[in-house]
Each structure stands twice: as structure tokens, then as C-alpha cells.
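In what follows, structures are represented as C-alpha cells.
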Structure 1
Amino acid sequence: MVATVRIKQWPTPIALEPGQVVLEAALNAGIPYPFGCQSGNCGACKSMLIEGKVELAEYSEFALTGEEKAQGLVLACRSMADSDIEIAWLEGEDIALHAQRKLDCKVVKLERLTHDITGVTLEIERGGPFVFTAGQFARVTFPGQKTRDYSMASRPDEPALTFHIRHMQGGHVSAYVASELEVGMPVAVEGPAGIAHLKEAHTGPIVAIAGGSGLAPIASIVETALAKGRRGPIHLYFGARDEQDVYLEDRFKALSAKHPNLSYHVVLSQPSGATGRRTGFLHEAVASDFPSLDGAKAYVAGPPVMVDAVTPVLVSKKMRREDVHADAFYTDADKPKVGA
């Protein structure tokens, strides 16, 4: 049975096929529904079920607590319905909604940032303007490849779009980017999406934490905040396994020299030799550096295990849970693996 979904923020109802989730139907209809991992792990598509009932596929307690579920909240990416429903995504300063665009782009620059991370810069040829908020991501399709989500590393005010794409073991798309993608090739981009973005109304301290290619959205957030004249403290932590995994260091050293409110920290988790750098894990570094983070906001991006380790540390330092804006980089293989 096809169900009808009424979305509070959208004028036209949409059809929901049996077994289809609300988020999928909304995105197919061109609705700018907030979302992130699409696998029940991040909570970006958390919504209020106003009328009707839904069946929730498996999800993580991190994304939707039992208390929230009891209050009528659901995850649009896990919600299926056999009858008509009304739903509303959560609104407020935490969500930036922009017109959804389908862009025809062209590769104009390829840069080897590390041994396994490629910087891909695209020029928009058709479908713009592409308006996004620093920290958001887009759905990117390279020639002959499956669509993947990548965060913009560029600032919103820059005309080109830049992505940092790490070659994942067994990853077909990332292998293609690393070995076959060439300047001049066409690339399709759709978006933007994501709620772990810069909150411009907030004027307190920022703790920006990146692991690996998670530096892409964090770089966009930090550089945008500085470009907009933010004077409050910005603490940037970048975690890498070894020396060969560190990148953009010269850029951030130059920015910290120009902006005294920016502090830049590199932490190596598995150095292969003697090093003068800080070692250990990002959550340990943050835990030791701050007696209190009351009034601060955190932006966290990188491997799920890092995000999961950092979040409780931030909360233990008196940061409100709602002030932790996290973007866990789930691989395509990771996405079905939900659970507490």
C-alpha cells in the first residue's frame, strides 16, 4: 500500500512506497530534508512524527534515545509507514537549509595531499549557484562510478568546490579517484546536505576536531569563521596515524600566525619513529587541554571510532550535548552496521 506523507515544512504531500523510508522519498522529490549518514547512526534527520505511525528499522541509540522516541521523535532515514503520516524535521539555528542543486562540474585540479588523500577541485559549469554552509557535504558522482558523499573543503564564498578523497582499502570509487580521474573530466554534484555545519550565531569558543580526511569540512569551518572576522578562540586539533598522514600544515600554521585566536595542534596516534609531535589519541589531547568547555561549540569530523571517543569527553568538560556537531565518516560498507 502506498502511503501519503505530509511534511510540515513542504507544501506538497509525497508518496511513500512499501518498504521505502521517508528520507529517501523526500530526497527523490527534491525536498531539502536534513540528513547525514542515512543509516540511523548520526541523528541528522531526527524528526517529529505529528500524525500516524511508522516502523523504525534498526538504528543507534546515539542517534535517537529511548526518551526522544517516547516524545514522538523518529529518524526519517529509518521510518517506514503503511498508512498516511505527517512529519516535521527539527528546526532551529542548528539547521541550515539551502536550495538543492544538481550541478554539472569539471575537474580543474588534482592534488596529492598525502599518500592516500587526493584533493579534487571542481569548476561548476551548469546548475549553479551552489549555496552551502561551511561543514556541509554533497553527493558526488564521478564518470562511471557510484555516487558517494564528500564534504566540501572549500569555503562557501569560493567559486570552485574542493573535496578531500581518501583511498579506502577495497573502495572502488576512491581507487578510481586515486588512479584514473583526470583534469577535464565531468563530475555530477548534488546537494548540499548535513547539519554539522558552522553555527554563525554562536560567538563563543570553537573546538574543531578532525581525523584524517575529516579535515575537509573542519578546514571549511575554521577558514570560514576566520574569514568572517570571528575573534573568539578557535582550537583546531588534527589527528593522524603517522607523519605521512599530516597535510595542510603550512596553511594552518600561516593562519595561526595571522590570527592569534587560532591555535593549531597535530596529534599522531601511531608514529613509526621518534617524533617531536604530540602523540596519543585526539580525545586524550582534548581531555588534558581543557578544564571546562562550558559555552563552547565543537565541530568533529572523521572516523566513527574517533567521533564516538571525542563526544563523551567534550560533554564531560561541561559542553552541552547539543553543542557537539559531529560528522562521522561512515564508509559505504559501514552504513548498514547500526546499533548502539
Structure 2
Amino acid sequence: MSKITSHATPLFSEVKSLIERSRQKVAVTVNAEITLLYWNIGKRIKEDILKNKRAKYGKEVIKALSKQLIAEYGRGWSEKHLRHCLRAAEIFENEKILYALRTQLSWTHIRTIIYIDDELKRDFYIEMCKLERWSTRTLQERINSMLYERTAISKKPEETIQKNLELLRDEQKLNPDLVFRDPYFLDFLGLKDTYSEKDLESAILAELQTFIIELGSDFAFLTKQKRITIDNEDYYIDLLFYHRRLKSLVAIDLKLGGFKAAYKGQMELYLRWLEKYENVEGENAPVGLILCAGKNDEHIELLQLDKSNIKVAEYLTHLPDIKLLETKLRQSVERAKELLAQRESNN
């Protein structure tokens, strides 16, 4: 009996693999067809409603159609579902875009994304969802945490955002501004009101998996307290990561207080050492991330940290009221874009 089992095991594994691959293909095909069906239904409703532009007429059309479809096909064809279909047709007017998207995202993903009004913001979530293969739950969590507003890309001119998203979609080129965030939400660390840098580092290491989720899916942890020696003097990089798609080492420095100008020189030293001694062939220049409890935007602007491949971001160990947070993030985006506009006008 054991002899038969041992001979059957490789065959079973191979057949199981064939079945699983086939099921996956079927699932993708079925989802694509369902998405296209819903889009076509929305398109047809849209065309019918546009013949008579009165809002009341549109509600009546959807209500009547829902009743007929429920009687024929069951409860899944509610008025709410038909409005989702209509919204999808309104957002994705170009059928070619939907054709490309329907094999990459599920209808549930699409149903979530179509209610984001800002087109660039919507495109950001589409491309990041495809890139990092978010579940629908993760997608909703990213939207709720205002991920777009926390990325550096949101503070750029619209043309720049569009160009970077197109490069990501068409050539799989990922700009660092799509990767790094500000602020980072570290409320999961459970830190008290008073804590040291060592406490902060220890808490991050204890919750490393959650910390990496907040950083982004392509970050890989390498080591803590990376010792580097320069002219017989030892320095220590708090946390060292590697970003797979950027192909860069990422040095993270943890600071308790606000950002200080001296931190720039310290991080530059770390990055140049990493570039000289740790970079391997094919890797890009290392990136530095200084995580502070607070920061002064003018300091960062004047120091021109981007030219040194250094990012500065706040971390929040306790989340403020969501409305206050939304206001703060939107003001930050507006302020950054105003500064960019002033620079361009001065040049």
C-alpha cells in the first residue's frame, strides 16, 4: 500500500496543480465576463436615461427595471446594484479601459474605486491595487487611511502625477514618490505618552509585519542597528530595509522630536557608506527615510533633501480625529502645490 501511495503522490501533486491553475483561469474569465456584463447594463441604462434628462425619470427607470429583473433572476438585481452598474459606465466611458481592467481587478474592487470622485486619485488606487495585488478589504483600508493624500505624489502637479501613473501602468516603472508616505500611522505600536527611541525601535520590531504593511508590500527587513565604521568611529543605522521594485536599500532613522537640520548630514553619511560598501550590481542608490515625531516644512524645503535621496516624514502613534486628519492632509497637499507653483513662476 505504501508503495502505491509513494508512486501516486507526484501524480496527485501534478494533477492538483493542473486543477488549481484551471480553476484560477476560470475564476478570472468569469469575473471578467461579469464585470463586462455589469458595465454593459450600466451603459444601456445610461443611454436610456439620457434620452430624458430628468432625475426623477432616471430613478423610475432603475426602480422599474430592478423589479422586473428580481422577478426573473432573483434578489441580486436591486436598485442599489443597478446604480453601481450605471456608475461604472459613467466612470469608465472608454470601453478599452474597462477591457484591460476587468481581468486584473474584481467587480468588488471596481465597485469600490468608482465612487472616488477625483480622477487622479482613482487612477492611483487602480494602479497600486494592481501592483500590490490588494484584496478588496485592503483596498478599502488604504482608501480609509487616505493613502493617496499621504504619498509624496499627491503633492505634485497634476501633469506629473498623470505621467508617473502612466509609467507605472505602461512600463511598470515605479517612482519613489508613489512609495513613501507622510505621515506614517504607527498607532498599532501601543506606545504610552512617554517613550524612548529604543522603545520605539523595540515596538516596531515586535510589530514588524504590521509595520511593513504600513510601509508598503515591497519592503523587506534586513537588520536593526546596522553598524558602519568610518575612520575608526562606529555609527548605527536604526533600521535597514530593501525595496524590491525600487531596487534600493532603505535606511530608516528614528527620531523622537521634530526634524533638525543636522539629521540631513547624518543620513547622507549613512547613504554614501551604503552606496560604497553595500550596493551590489544592478541596484539603485540607497534611500534614506527620517521618521520624526514632527517636522518643519520650510526646513525640509530649504535643505533640498530630495537631491540627497532623503525623505522626511512624521509618524503618529495616536491617530487624531479623522476629520482633523483629513483637513490636515488636504492642507498639506494644497500648500505643497502652492510652493511648487511659486517656484515655477520664479524660474
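What follows draws every value from the coordinates through simple rules; no lab data is involved. As the structure is a computational prediction, the values presented were derived from the model and not from experiment. Cβ atoms are built from the backbone, for glycine too; each structure is taken alone.
List of remarks:
- Taking distance in nm of label points 7 Å out along Cα→Cβ at positions 143 and 191 as the criterion, the largest value within structures 1, 2 is that of 2.
- Identity of the structure behind 1.24 (criterion: Cα Rg over 2.2 N^0.38 Å, calculated), options 1, 2: 2
- If helix-only ellipticity at 222 nm (-39500 (n - 2.57) for each DSSP H run of 4 or more, over all residues; to 500) is computed and equals -19000, the structure in 1, 2: 2
- With FRET efficiency 1/(1 + (r/R0)^6) of positions 15 and 39 (r between Cβ atoms, R0 = 35 Å, to 0.05) derived as 0.45, matching label from 1, 2: 2
- Comparing distance in nm of label points 7 Å out along Cα→Cβ at positions 215 and 239 across structures 1, 2, the highest figure comes from 1.
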